[in-house]
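Laboratory data are not the source of any read-out in this text; all were calculated from the coordinates shown. Keep in mind that what you see is a predicted model, and the values were worked out from it rather than measured. Cβ atoms are built from the backbone, for glycine too; each structure is taken alone.
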Structure 1
């Protein structure tokens, strides 16, 4: 199954000049969604990790299913002011704005190795912020797995230069 066939491309969303890669067409197809989860699970076997984290919100769709199948704790990396307890926060740049993500301070410990899952990587700002959250929590980033890599925006390259392990299931140009 070619997962690329299940990704819809929407020009000029969320703003002019962005070609948005829409995963809703993939997740609404039960076979494509199952294949995606199976591929993430298979790729995760390369890494030694104790917990799975995902970036709000589309990363939750994939990571929660993987967490269930692998019987690993699932950690939420959420937008600012969405978590009720004490948090670590990171501000970062997006390809079309600024944002903050947070994690509960008691979610990740110094003995944890965390697999970070998200739907897509573009410029790498969100993924880099996620790694920093894991690290300020005293955890270690085991690896990243993305469903989509927008390869010409070089987010994966930025992570690899920082010595992170990175996998993606499919690739598209970002423009």
Structure 2
């Protein structure tokens, strides 16, 4: 017996042929990041890339009647990294301050993704109480066209005051 295409509800046929428009892929360079340290807000203009992640911590839970264990979320850890041009001393000054005084300085990073050609609008994420794991103190490279710097960091919390709108193709 041949399958009958008419057995698929009409609304599912519509979704089967619907795809995202290429313009709605967010261009990676179109956005801004700001760093706020002790009330001073800086445009992170030298930023090359930044990535912040949330990793859920889980506990394995034995369940009677199953040979496999379940997984229950019990917490979360936040971490990130940023690569930027080696033309700011802001982060090195924080490391030096920690070295000299033992005072560890926390800061916020606000990241906004906004591609004007996309229909999804913009998304803003704020990484709260970031703390550097370390960083580059000095750099030279006779072969380099330009110097890069990189920091790994953790953060205590995050918020998302602006969200992308849902693509109409998803509805």
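Remarks
- A value of 1.00 for FRET efficiency 1/(1 + (r/R0)^6) of positions 27 and 59 (r between Cβ atoms, R0 = 25 Å, to 0.05), calculated from one of 1, 2, originates in structure 1.
- Each of 1, 2 could give helix-only ellipticity at 222 nm (-39500 (n - 2.57) for each DSSP H run of 4 or more, over all residues; to 500), but the derived value -8500 comes from 1.
- Ranking 1, 2 by relative contact order in percent (Cα under 8 Å, 6 or more apart), the structure that comes out highest: 2
- For distance in nm of label points 7 Å out along Cα→Cβ at positions 91 and 147, the highest value in the series 1, 2 is held by structure 1.
- Percent of Cα pairs over 22 Å apart - structure with the largest value, from 1, 2: 2
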